[in-house]
1. Match the computed value 0 of helix-only ellipticity at 222 nm (-39500 (n - 2.57) for each DSSP H run of 4 or more, over all residues; to 500) to one of the structures I, II, and report its label.
2. One of I, II was used to compute distance in nm of label points 7 Å out along Cα→Cβ at positions 305 and 393, and the answer was 3.3. Which one was it?
3. Given that FRET efficiency 1/(1 + (r/R0)^6) of positions 65 and 361 (r between Cβ atoms, R0 = 25 Å, to 0.05), derived from a single structure, equals 0.00, which label among I, II identifies that structure?
4. When mean count of other Cβ atoms within 10 Å over residues 129-136 is calculated for each of the structures I, II, which structure yields the highest value?
5. Using mean count of other Cβ atoms within 10 Å over residues 265-272 for the comparison, can you identify which of I, II gives the largest number?
6. Determine which structure produced the value 198, 46, 43 for Cα extents along the principal axes in Å, calculated from the coordinates; the candidates are I, II.
7. FRET efficiency 1/(1 + (r/R0)^6) of positions 97 and 345 (r between Cβ atoms, R0 = 25 Å, to 0.05) was computed and gave 0.00; which structure, I, II, did it come from?
8. When relative contact order in percent (Cα under 8 Å, 6 or more apart) is computed for each of I, II, which one produces 17?
Structure I
Amino acid sequence: MSRLRPSIPWFRLAPFGSGGSNSFETIVVAGQSNVVADSSTDTITLVAGSNITITTNAATDTITIAASGSTGYATVQEEGVSLAQEATINFIGIGLTAVDDAGNSRTNVTFNENAAFAWTAAHTHTVAGLVSTLTNTTDNASVQVAIFQGDRATMADNDEAYLTLRLSDDGGTQKEVARITWAAPDVNAGTSVDGRLDFSVMTAGTLAKELQLSGADLSPSTSGGLTLGTTSLPFGGVFINSGATINANNDAIITHSAGIFTVSTGDFRVTTAGTNTASVVTVGGTQTLTNKTLTSPAINTATLGGHQTMLENAALLLDPALSADGTYNGIVRGGTAGTTLAFGDLVYLDPTDSRWELADANVAAGADGDSRGVLGICVLAAGADGNATTVLLHGIVRADAAFPAMTVNNPMYVSETAGDITGTQPTTTDVVIRIVGVALTSDELFFNPDQTWDTHT
């Protein structure tokens, strides 16, 4: 814009008279009334108007009329701060256009709101109720509205730039309560440039990065730094891809594949047993299984109620080879020892007190040790009369320390030594001859007591 100059009145003098004529006769100002001398000694007075100074110099007989004070334009301010008035106002900026409008004695300054602009210096704009709106009206499915960029001269991996988000605290101080950071973990243009978004929030007065998004993952900024939802604000659902993995500290890993979750590391536990027919079966607790098929289960202890149906070709499979001395399998019964018992002792159920005593082929009918009744093999040693014991009624038992060397398929008898078995049929008069089982190996006995016996004569 050209400098605005104040309007300075002009005049012309009529020809002066001579001798005693007036010093001036008439002063004419265009558009104004004439100033006419009243006498030859009349005086013309020059009065300075607004922003005009009049200076006289008697030595040179000159009068200087000059502009003063304001240059003729209103005070210019930068966001409320007045700037020094200069002779020229120069408009600079993208989207700004200044055009002289001589016909209206003015200069028109136009701001093009649709023009793209870039700030290369710090700018602060504070206006009550200010809302900034950036609009790109290009008719495309995806349009760029703004660019925020960092441009350091010595770029390096992990460079960052960020947007600060502030709010006032109750003391009126603006605090950075959140921050959005964009980072470049790799800035090598020759190989690959990698980007990452970091989200920071203030907690208890400290601003810290909490969540980060890279091209490979969405994760907390620190290990264990975030929870996924809360008890009061849970997510509506979690959807994972086929083959996805749930990994807890690398010591409990669940992997999905073709409709199956597999616990490959660690243990999966349900602490409270379900009651629905479709509930997960737990190791602990009591649950009722209905119409369930257990394939090759290993059950250590079980309590069966009601009738158990064995289907066609089903069987109770006994271990074909006991691994060591003091092992067994078969049908057992718990009870009370009537004397000190060792693993492998042959015992009978005493009818007088229902305690298990040592069986003896020499004992008369009805006497202590009578081997004519219910027989069993002690498989839980009892240290004294009255102690608990377990007795094998039918099955396989290995008792290297208690049994004699046996021959496969040979019958074994009640011995004339209390608590022992023998491979030789007793021959003493009035002794009980009763088979208690058959040898499977040299040290394994198939215990299956004959329910009949003979008395040797």
Structure II
Amino acid sequence: MTPLHRIHIPPQTGTGFELRKGQVLRITDPTGEQVSDLMAFSKHDPKKVLSSGRSIDYANTIYLTTGHTLYSNDSEPMFTILEDKVGRHDFLLTPCSQETFSIIYKNDAPHPSCFGNLVKNLEQFGIEPHQIPTTFNVFMNVMVDPEKGELTIGPPRSKAGDYTEFRAEMDMFVGVTACSAEMSNNYSFKPIDVANDGRTSKGPAGYREASCATVSFCDGKGDLIGAIRIARAPEAKKATLKKMLAAEVSAVPLARPNLKVVKVADGALDNWDYLSSSALPAGEEAVDFYHASEHLHDAIANVHGDGTHETRFRHATLRETLRDDDGGIDKVIRALKHLATKHPQKKIVARELAYFRKNRKRMCYSALKAKGLMIGSGVVEAACKTLVTQRLKQSGMRWSVRGAQAILTPRGWDQSERFDNAWALIAATFQADITVLANVIAFKPVATPRKPRPKASR
């Protein structure tokens, strides 16, 4: 049995593992446009299996997403979808099989298939081929003609780094694949990442992520002068955080129109969809250099081994090239392309090469440094620790959204040197005049006479 912590599923393969009740399974598309077939059986009664019909029937929709429950064939909840970055999956089509390629693709030659990979990886739990029904096809984009009922398979809507999280509602045997059907994956085969890390969801909503943002002010050398720190309790799509950040950033040019703007974040697509939008003033953009450095290390370590002298030397050299050289990103891409060509079996190298190519325009670090602009998101990383972690993530703590926000808001004021002004506004809103009465005479209460206790008789 494969222990589930973090598993990288190479293209056209699969994996199998146990999942305990309450644990959270995250399925990630690391490169974009890749489908993953998900199947589950009850550990204590393998006759209980994930059911397409029950799940669609009870949800009254074929497009299951955040908040929906996936049921077993006897109507017991198996998964709850906690978070969904894509919003389009399929629960109509069976896992691709050798017959799929023979009938649909007219290809009778041996071909890897999701059905075959599920059979192979679930066999260790005593699951037989005939027990595997319709899978929940994560990220698969199936459209239905409203008149004819015809199905059309489009490219997955998932982008690199998108994921869906499922909370296990029973102990299960689980199979997951990186789909092998050409049409489902926009005619290219890519990997899938699954993770659990032993994280268990507690309470009605499970563990959810708070979010942080900062507006930093630097001098001409790029040294930090001050920062506005914002934190929000978990919310859908970080909606309030984004509105607050837009208000803060938009107010700055009104007071200081000569200031330059640089937007720094990790490579998550949701961050850049927002930071590049019209909600914020235009400015330079940079993927956090330290996140980029970690991706660079992963690619080199995949070839030369983690912790080896060769990896440390090559990483330090390319890291300095990326940060300090004009056109450093192009040199790094050429170096990774060379590694990927020389070691085609090393899938992490190919994945990281795609990451640097995708973010190339946001990695001109030498030019940004020359302008005195920040290239790292250390301020917001620190805010996550001091605003959230140090106060809300102590052993045994559990928070409601309102309770957590009641802590995060004044902590943000305090760390932004705004507490006194903010408290004055609150006082002005809620302060009430109190009239103290003069010549008040206190009356001593009259004691109630105690009734005599009856004498006990023998």
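1. On the way: I: 0; II: -9500.
This figure was derived from I.
2. II
3. I
4. II
5. Top value of mean count of other Cβ atoms within 10 Å over residues 265-272, among I, II, belongs to structure II.
6. Working: I: 198, 46, 43; II: 102, 85, 54.
Derived from the structure labelled I.
7. Numbers: I: 0.00; II: 0.45.
Label of the originating structure: I.
8. The correct label is II.
Where a number appears in this text, it was derived from the coordinates with a stated rule and is not lab data. Source: prediction; values computed, not measured. Cβ atoms are built from the backbone, for glycine too; each structure is taken alone.
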